[in-house]
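Values in this text are rule-based calculations from the coordinates and carry no lab data. Just so it is clear, the structure is predicted and the values come from calculations on it, not from any experiment. Cβ atoms are built from the backbone, for glycine too; each structure is taken alone.
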Structure I
């Protein structure tokens, strides 16, 4: 029943190894936690807890609701919550409350660190860590005697009368390191520290440790960019980030050593190894497993029937644009493209979150009008996406907004030649469309438009390097 969720999670871990590759080893670590407690778990026969069936049914119901319900609920993490409830209920039913005293932590560790977290949740922390990394590296490089300026999340290092820019993108925020350290810290605290206060302290220190090491990493990239700007980008940039994990791990081991040696205890008498009992159940084990299999099988069949009846797609396939963005006209309505389309390096594409984009500059034949930079980004095949909007990205680049919130401007698009497509609609409302000649395909092409008014969210910016010139940035979805 959970095949689609597990397959999607595996693909996220493979395709985004830098961010979520660690989720592949989390199940083995959780299994190791269970192995450490196997003597206590098996010391008494398992006694089934019927209350686990209620939790199992609740988890299956939630998962089904997410799969078949409103689109907003068809979310990887919401479905993961249903999977977590179901597995917990299954373990409770089969092994009982006594065994759950030792199984709850491995299960919680698996559920928290074993799945990818959507960008919408991660960005809340990522943006703040990005700001901390830029501020910390700015002061660090200044302490080293370098002349550094900071505008948003962009540093500019002046050395021998040459400026070396260093953009601290989201990949440099330290979020990857933080997630790895949290998973590592919880594992080390559980297996290596006896007291609760020691465990809490070690896990709490994961955040400052990751932030501190990430600041050092950004500083090292800044120093390397002076020697060669290419060293602060591309594969070498990724290599430096991986290399800094070694001293970060050593620092964390040092924290563990300090916490262990804060309390000097008398040598404990070694207890004999606990005898491992065989797997035993009170009553017949067959009935419990058969009941669980029947519940899961019926739920899986019911889910598939619901999927077919409601015409729901559990697997979110990537929906690519019909055409490449580069075929957009280079000249239209008195506006003409300037230069070539901008292509980002690997770090820029990673920060943008998609390889499907177009960044192009247009100028008008009316020289009184300013140039316009058009940026189009297309997101598909992801848990969810947080598009890059001027409200955040231009501020990170050092631009200062002149208004607290964007201003909504109606675009007043002429739709006099639009018609309603009676074959396609939503909730009884038909989509507008227009028919245009495609010179490339040499055929008429139907173009559908979204429902509602076309509005542009605009913000006015200034920048220290632009003097009295202002930049207006607007976006729509």
Structure II
């Protein structure tokens, strides 16, 4: 597998990832596209249309992610081809009864032999007559068209290279499931903390843009990447100093040039306590813009609900106060010298805004106007506690002390082909706020445009952190990587 822009990595698993291919037939001579025989379908374990076991020949081997195809002869029908992937491999002594027999077998005092077997999970049946494979059928490795059929590549009109299998042959992803025609979501799994998932995601994005499979759509397509770990992704537009000839050759095998992303713009939050709004990055000192929201934008755009992780959760009572306060801010806050004017008070920071809101909702004379009618004091206090807790996390993102005309908004429509938003220095609450508001703005822009194009691909690591299964509708809507009728993202 390969990493972004010429970085070689190893990916443990992806949503589509097959390796070495095999073919199982009822004939001794194999089938078209078959290689050397490697075993036979087991007769001592149940074979079903959806899974079966194959014994591995002594001079061969099977490993996880190898793919098999078995051909089953039927009376008065054409043969049925059943393709599958190796999901488990085991080895055992035949002739042993007890665990301790292994020592006697090793000493040569007890006769036994080692036998390996592989479990196969069916991936394709052609034609779709679901019958089990025949026990004893020989297994062959597949090549060429047989391999393509086993992995459904023959059904893909637009194939995006996503790496190579364990046999060194390219593996493809169907572009129809990536650009929104038939789907718009890719899920990548693997070991946490070793950056393989992130590297593969950026490689796949690079392949989408450089493979030519999107046709004319690739010219105007955009990507939005949220960086939550380290600062490596801030250098997507820089060549890899460790790029070697084997990696260049591997990219060429996939039909891709090995190089950086040609058009990248990087955003980072302002440093804590910096009155100039300097980007909070250490390794890249040039080509990074600060992003933030002014107090006037925060109030006018109704962004208060994004401060809370469960603002749309109907099980929470305090959410009524959240939306009531947000509506009040949108109606009454007025821009004033970079900050806002509210109730005749000049407010110049997020902390001042929080203090003012808490004061108003706790005042019996103004509580009804701010928090709404029939709201108890306990509900108001629950809102106030959560709002006060956000001051430290969001103070550097919501500003009243920076120039309003200074570019500070994340907008992929006016940005480079790839926009990287650095979040790794932000606490969780601030990360959720940035992701939610940014995606809300992008999707709103798409909805107003009334068309899915230009395509927008969103790369968001740790999606469950921002939109878990029981998250409120706002989080699921803003963090979904396959929005319906809005942006086309992956």
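Identify the structure, out of I, II, from whose coordinates relative contact order in percent (Cα under 8 Å, 6 or more apart) was calculated to give 17.
Numbers: I: 13; II: 17.
Computing relative contact order in percent (Cα under 8 Å, 6 or more apart) on every structure in I, II gives 17 only for II.
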Checklist entry - With distance in nm of label points 7 Å out along Cα→Cβ at positions 307 and 363 computed per structure, which member of I, II shows the largest figure? => result I
Next on the checklist: As an exercise: Rg/Rh (Cα atoms, Kirkwood Rh), calculated from one structure in I, II, equals 1.10. Which structure is it?
Outcome noted: II
Checklist entry - Which structure, out of I, II, was helix-only ellipticity at 222 nm (-39500 (n - 2.57) for each DSSP H run of 4 or more, over all residues; to 500) calculated from, if the result is -7500? => result II
Checklist entry - distance in nm of label points 7 Å out along Cα→Cβ at positions 139 and 403 computed as 3.5: which structure among I, II? => result I
